[in-house]
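Any read-out appearing in this document is the output of simple, stated calculations on the displayed coordinates, not a laboratory observation. None of the values given here were measured: they were computed from a predicted structure. Cβ atoms are built from the backbone, for glycine too; each structure is taken alone.
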Structure I
Amino acid sequence: MERYTVQQRVNIIKLYYENDKSLVATIRKVRAVFGGNNVPNSSTVKRLVEKFEATGSVLDVKHPTRYRRVRSEQNVSRIRDSVADNPKTSIRRRSQELAIPRSSMQRILSKDLHMHAYKIHLTQQLLPADHRQRREFVRALALVDNGSSQREAARTLGIAASTLNDAIRRYNETGSHERRPGQGRKRCTTTQDDRFIVSSALRDRFSNAPVVARRLYDARQVNVSRQTVLRRLSEHDIRPLRPNKVPQLKPAHKRKRLSFARNYANWTVEQWSDVLWTDETRVSLRDPDGRQRVFRRPNERYAPCTQVGTVQYGGGSIMVWGGVSYEAKTDLVFFQNRRLNADLYITDVLEDHVVPFAPFIGANFKLMQDNARPHVARVVTEYLDHVGIERLPWPALSPDINPIEHVWDMLKRRVRSHTPTPTCLVQLRAAILQAWEDISQEEIKTIIDGYPERLAAVRRGRGGNTRY
C-alpha cells in the first residue's frame with residue numbers, strides 16, 4: 001500500500017464510486033490512468049476501499065506502541081540485583097546470564113537505573129605477604145621519626161638498609177610505599193579467577209594444575225598455563241606435595257581406636273612403662289623409602305651417576321621380631337627363610353623372649369601385640385592365658401599409636417647408613433644387629449614419654465589417623 005501516493009489513492013477511490021463500485025471496471029480505468037506496470041490488483045483496491053469506509057481517510061493508520069515486555073519491573077529488579085552482586089560483569093555476559101537482549105539491557109541500565117559503564121580504577125592488588133610488608137614499613141617510618149637512623153631501623157627490622165632507603169624515597173615521591181603503577185607485567189587473571197583456582201584445588205585435592213587450568217577455561221573462558229595455576233596456588237600457601245600414606249580406616253576401626261584412646265586416657269607414663277611393645281618388620285637390602293636424594297645438574301636426570309637401580313623384591317629381605325619397654329629392649333628374633341605362624345610365634349618368640357622378660361618388668365606386665373593372624377590364633381591365646389600374660393586390647397590398623405614403629409624407623413635408617421653398605425643377607429643381618437645395639441634406651445624412653453599425646457591426638461581426630 002505504501003507504494004501509492006495519497007493522490008493516487010484518492011483517484012482510485014473516485015474511480016471506484018464512479019463505476020458503481022465495480023472492481024473490474026475500476027481496475028480497467030486505473031490501467032488507463034496509471035499505466036500497465038503500476039496497476040493495483042483487486043485485493044489492493046478492496047483493502048483501500050475498506051480502509052476509506054472505516055476511517056474516512058486514505059492515509060495509513062498508525063499502530064499503537066507495543067507493550068514493553070522486557071523493560072518490566074521484574075527485569076529491572078533482576079538487573080539491579082545482578083549489578084549489586086558483581087558490578088564488573090560486562091553487558092554482553094550479563095545479558096547472556098539473565099536472558100535479556102543486550103539493547104534492552106543497555107536501556108534499562110541507562111534510563112531506568114541511571115547506571116553507566118566506566119573504566120575500572122586500577123589499584124595495587126595486595127597479597128598475603130604484602131600486609132606484612134606494609135606493617136614493617138610503618139614500623140620503619142616510626143623508628144625513623146623517633147630519631148633512629150635508616151641503618152639502625154633496617155637492622156632492627158632485619159632488612160637491608162638500601163631496601164628501606166628505596167621504600168622511604170618512593171614514599172616521599174609518591175605518597176605510598178607500593179611500587180609505582182605500570183611496573184611489571186600485567187596479571188592474566190583477575191581476583192575472581194584466582195579465587196576460582198584456589199577453590200577448585202581445595203574441592204578436589206588430588207587434581208593437578210592442568211586439570212584446574214582446564215576447569216578455569218570451561219567456567220570463565222580464561223586460558224592460563226600450568227605454571228600460572230601453580231603460582232596462584234603458591235600465593236595462598238598451597239603447593240602440590242606427595243600425599244601421606246595411611247591405613248584405610250573404616251567407621252568400625254575409628255570407633256575401636258577412639259574407645260582405646262578414651263579407656264587409657266588417664267594412664268600415666270609409669271603405667272605405660274609396664275608394657276612390652278612388640279611387632280615384626282621386614283628389612284630389605286634395597287629398601288626405597290623416598291628419602292634418598294641426589295645432587296645433580298640440569299639435564300642430568302638420566303646420567304648413570306644420578307640413577308639408582310631397582311631389583312625385584314628389594315634384592316632379598318629378612319623379617320625380624322623385637323620388643324621394647326621403658327627400661328629395656330628384647331633381643332631380635334630373625335625369621336630368615338621361615339614363614340611366621342602360630343607355632344613358630346609361640347616357640348621362638350613367646351617362650352624364649354616374652355615370658356622370660358615379664359618378671360623383669362613386674363607383676364603389672366602387659367604385652368602389646370597387633371592383630372596379625374599368628375598373634376591372635378587360638379593356640380596363642382590359650383598359651384598366653386596359661387602362662388598368665390595379660391594383653392592390651394589392641395585396635396586394628398593402628399601402627400601410628402605403636403611406639404615400636406618409630407624404633408623400626410630408626411633401625412632402618414641406621415642400616416641404610418651402615419658402612420660398608422650390605423650386599424648380601426649375611427651382611428644385612430650383621431648390620432641389623434649392630435643398628436639394634438646402637439639404639440639407646442634414652443631414645444626409646446623419649447618415644448614412650450610422648451605416648452599420652454598420641455592418644456590425645458586420636459581423641460581429637462575422633463579415631464582417625466594421626467600425624468604419628
Structure II
Amino acid sequence: MTLQKLFITDIADSGAGIAWRQAAGRSVRVFVPGGLPGDVLEARLMPGPAGSHSLSARPERFLQRSPSRREKPFCPQACVCGGCPLAALSYPAQLDFKRRRLAELFRDIVPEGLIRPVLGLEPGERPVRNKALLHFAGRSEALSVGLYAPGSHRVLDQTARCPQCPAWMGETALAVAQAGAKLGLGAWDERRLEGALRALLMRDAGEGGRLAALVTGEKLSAQALSRIREAMRSAGVTSASVCVNSEPGNAPLRGEMTPILGDGSVRVSLCGLGFRVRPETFLQVNPLQTPRLYDLALSLAQIRPQDRVLDLYCGVGTLTLLAARQAREAFGVEIVRASVEEAERNAEANGIRSARFACGPAAGILPEIARAGFSPRIVIADPPRKGLEAGVAEAISALRPEKVVYIACGPGALARDCRRFAQLGYRVSALCPVDLFPETLHVETVALMSRVEGK
C-alpha cells in the first residue's frame with residue numbers, strides 16, 4: 001500500500017471524497033472516505049483489481065483542509081453510523097453540492113436556470129427527523145439498542161441517541177433496553193430466527209403525542225409487556241403498540257399492531273389540518289421542512305376552485321386533503337391499506353367532504369379512474385425512491401392533465417421519469433429542491449411539468 005498525495009475534487013454517491021491520479025497513462029478515480037472537496041491529504045492506496053478504473057485509499061494525514069470543512073462535526077458518531085456522510089461539510093456547502101448534483105442529473109432535460117436554489121433549514125433549526133427505527137442486539141445485561149452499521153445488521157454502540165432526532169427517542173430506546181435486560185430478554189437473531197426484542201420504531205407528533213412501536217420475535221408475557229409499557233411511559237411516550245414478527249427479511253413492521261398504551265396512533269398537525277398517524281403509515285420525516293415542501297408543491301400546482309386533482313402515492317392523505325381545500329374535488333390513491341384507512345378518517349376528522357380515496361397500485365387504479373370519467377387538471381405524484389412504476393407515466397398522460405407536480409426523494413428516478421414525460425408531451429418548467437435530509441446526500445425535489453400545447 002503506497003502513500004500518495006491526493007487532491008479531493010468531488011463527493012461520490014457513497015459519501016467518500018473523489019480524487020484523481022495518473023497511472024499507466026490513464027486517469028484513475030480514487031475514493032477517499034472522509035475526504036471533502038478542497039482537502040489535500042496523504043492517503044494510502046489500497047490494492048485493486050488489475051486494470052481497474054477506480055481505487056480506494058485510506059487517509060493518513062491532512063496537508064490542507066477544505067475551507068468548507070466544519071471545525072467539529074455536529075455528531076461524534078457521524079463517521080461511524082454512516083447516516084450523515086456530509087456531517088463534516090458546512091451547511092451552505094451541502095446545499096451547493098446538492099444543487100450541483102441535481103444540475104448534473106438534469107443537464108440534458110432542463111436549463112440550469114430553471115433549477116432553483118435548494119430550500120434549506122433556517123439557522124439553528126434542529127432536530128429534523130420525527131421518526132427513528134432502532135434495532136436490538138445482545139442478551140440480558142449485554143442487551144443494547146442502536147442503529148445498524150453501514151451495509152450490515154450489526155448494531156452500533158452509542159447510537160441510540162441521534163442529534164437528528166428528539167431527545168426522548170434515545171431515552172425511550174435505552175429505557176426499553178434496560179427493561180428488557182432486567183427481564184432477561186434477548187435480541188432477535190436473524191440467523192436462528194429466534195429472540196424477543198427485534199426493533200423499536202418511534203414517531204414524534206409534537207403536541208400531538210409521542211408514538212412507539214416495539215417489534216418482537218415472539219409473544220411476550222403480560223408481565224414483560226407491563227414493564228416495557230411503563231419504561232416507555234416514563235420516557236414520555238403517549239401511545240404504543242407491539243407487533244410480533246418472526247419472519248425473515250428487512251421489513252420488521254410486518255404483522256398486526258396491538259396497542260399497549262393509548263390507541264397506537266398520534267395526531268400530527270400539518271398546514272392547518274390534523275392527521276392521525278400509525279406506525280405502519282407513511283409521513284414525511286422532517287417536520288420543519290414538510291410544510292414548506294407542501295406549500296411549494298401547491299403553489300406550483302396553482303389549484304383553482306373548479307379543478308379536479310389526482311394525488312398518487314397519497315399516504316395518509318396529507319396532500320390530498322390540502323388540495324381538496326382549494327379544489328372542487330381531490331382523489332387520493334395509495335397501495336397501503338392502513339394508510340388509506342387513516343386518510344379516510346383524516347378527511348372526516350377535518351370536515352373535508354370533497355376528497356375520496358382508492359387503495360391499490362397506481363398502475364392498476366389509473367385505468368379505472370379514466371374509465372370512470374375522472375378528468376383531473378392537475379396530477380400530484382409523490383412516489384417512493386424508485387420513482388414511478390412502469391406504465392404509470394403513460395397512464396397519467398392518458399388522463400391529459402395540464403400539470404404534473406412530481407415530488408421525489410430520489411432525483412435519479414425523477415430525471416428518468418421526466419424523460420418519459422418529455423416523450424409523452426410534457427415539459428419541465430420548474431425544478432425546486434428542498435433539503436429534507438441535512439447532513440446526507442439526499443435531496444427532495446419538486447418538479448413542475450406542463451403539457452405542451454398540441455400534444
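From I, II, which structure was log10 I(q)/I(0) by the Debye sum over Cα atoms at q = 0.09 Å⁻¹, for residues 159-438 alone = -0.72 calculated on?
Details: I: -0.72; II: -0.49.
Derived from I, not from the others.
Which structure, out of I, II, was distance in nm of label points 7 Å out along Cα→Cβ at positions 15 and 351 derived from, given a value of 4.7? Here the read-out was taken from II.
Have a look at I, II and say which one yields 10.8 for distance in nm of label points 7 Å out along Cα→Cβ at positions 31 and 143, as calculated. Source structure for this number: I. A value of 0.65 for FRET efficiency 1/(1 + (r/R0)^6) of positions 7 and 103 (r between Cβ atoms, R0 = 25 Å, to 0.05), calculated from one of I, II, originates in structure II. The maximum of percent of Cα pairs over 39 Å apart over structures I, II, that is, the highest value, falls on I. State the single structure among I, II that was used to calculate helix-only ellipticity at 222 nm (-39500 (n - 2.57) for each DSSP H run of 4 or more, over all residues; to 500), giving -14500. Derived from I, not from the others.
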